[in-house]
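Here, each number is a calculation from the coordinates, and none is a lab measurement. Just so you know, these numbers come straight off a predicted model, no measurement behind them. Cβ atoms are built from the backbone, for glycine too; each structure is taken alone.
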Structure 1
Amino acid sequence: MNFKRTWNKKYGKSEIFAKDNSYCKNVEIDMLKLADGEKKVYSEENKEYGVLILGGKCTVEGKGFKYEDIGERNTVFDGAATCVYVPRNTEFTVTGVGEVSVCITKCPSNKDHEAVLIKPEDVVIKDMGKPGWQRRAFFILDERVGADQIYIGECYVEGGQWASYPPHKHDDMNMPTEANTEEIYYYEFEKPQGFGIQKVYTKEGDIDETYTVKSGDFVEIPRGYHPFHAAPGYKNYYLWIMAGPVRGFYMTTDEEHKWLNK
């Protein structure tokens, strides 16, 4: 098995994960890089969308809403994101205002919700962890937005630190402790030569994968524990996209490492 993919950052639409070619079945991802005035139209039945601007500006327009010239950062390291939630069965268009890079998340949806613009000032920022595994988490399209499955945030990790640590998982439905939630990570590094290490493993041992990740890489996490480490000297950003029937952080820690939480 191979959970890693790479975005080539070419102009246009790049289909990274689709239901028929990935291990995750509740989340699909396209990456858009649009020139000024370039448009992409989306119209798929019974899918909800998270439109997250990585850098640049765009206009997102559909029936009943038009968010013009949105986006307040040039790169992912320039502050909090702007994001749009688009409900199911809603055709919409993304138009570049200057050059823009956008992550498009799609999830199955069987309920009607309202379109929502999430501005940088709406993002909730939390400092998490302890020395050795400290990170800053940005909660973007979370429980405050009505949606069926999509749950999106970002994380910033200084070089030499771990994240998603102590190792945790969210692949069993055992509420209120743990929910069955798929996840995909997308990575960027502040320096072009930056890199990190992503592990995905299960307690049963049927999955034990380790990947070197650089800017433009993805790793999907259909199940299992998934600790990440940023190489010393290289500040990391990763986008986390979760999808499941219960939205939120419901997870359990690897039993062998639970003592670290004390």
Structure 2
Amino acid sequence: MLSHTSGFAYAFNSAETNAMSQRAHYRASTRPLLHDPGARWTYGDSTAILGKVVERVTGKKCYDFQQTHIYQPLGMTDSGHFLAEKDTARLNPAYNRNPKRDSGGDLVQQPNTGYTPYLGADGGLLGTASDYIRFLQMLLNGGRLDGVRILSEASVRELLRNQLGNQPIQTQVSAQPALSCDFPLGSGADGFSLGFQLKERAEDGKRPPGSFSWGGIHNTHFWGDPQHGIAVVLLTQLLPFYDARCMRLLCDVEREVYAHLTTE
């Protein structure tokens, strides 16, 4: 099944999608910084801005660049920002956790109003777990997979290097509880690379230091463990981000993986 594997992949109509994208890019270019660069880490619009840099340098739309230089070479045949008509029935529905106290935390399916892509570099990717695991395998293999090189080994080392120095990531307090809870796990300890949260401290039964991770808004979580050569993808389709039950499931999966890890 196809899933919203990253970012803000909602079903807006075309006018709403274009207006949302334009507003996001305007906000990113005009609003003041929350703090001096290097002072501390705050989750923000960096990836959206990077996408605009890619478009200026390559002369291509970022989603086209990704398709040509990442998805196609890696054989990620089910990944992209557009939903083909033949794949409509494969798109998993998305759900919201019912916030009413007497609901028991049950799920409410989001209305199916048709799918229109969000084309910012910071989200909107559709794909499958089997596709995304190939991307993670490429990173664990130092930038290549099945004889195809996507990144140099030096680029991968830099991509997975902590860029924060002695400043760990901090809890990002939610301003929209229906969209996201406070996040992430590891706040106050973990670092951050050019694209991933980096595990810094050792914990029994969990991924080791040096592991990298992140997630998409619909609780689509992943991690890569270079020490053991392990990549894990867990795709749900549920808001809010960092939903407590989703995070318990992710932690349970992690404990099961490392409880059954062998040295053979």
### Value 40, 27, 21, calculated as Cα extents along the principal axes in Å, for residues 155-250 alone, assigned to which of 1, 2
1
### Query
Can you tell which of 1, 2 yields 18.5 when Kirkwood radius over Cα pairs in Å is derived from it?
1
### Query
Quick one: distance in nm of label points 7 Å out along Cα→Cβ at positions 35 and 131 came out at 3.6 when computed from one of 1, 2, so which one is it?
2
### Query
To which of 1, 2 does the computed value 0.7 (distance in nm of label points 7 Å out along Cα→Cβ at positions 51 and 67) belong?
1
### Task
For the read-out helix-only ellipticity at 222 nm (-39500 (n - 2.57) for each DSSP H run of 4 or more, over all residues; to 500), a value of -8000 was computed from one structure; give its label from 1, 2.
2
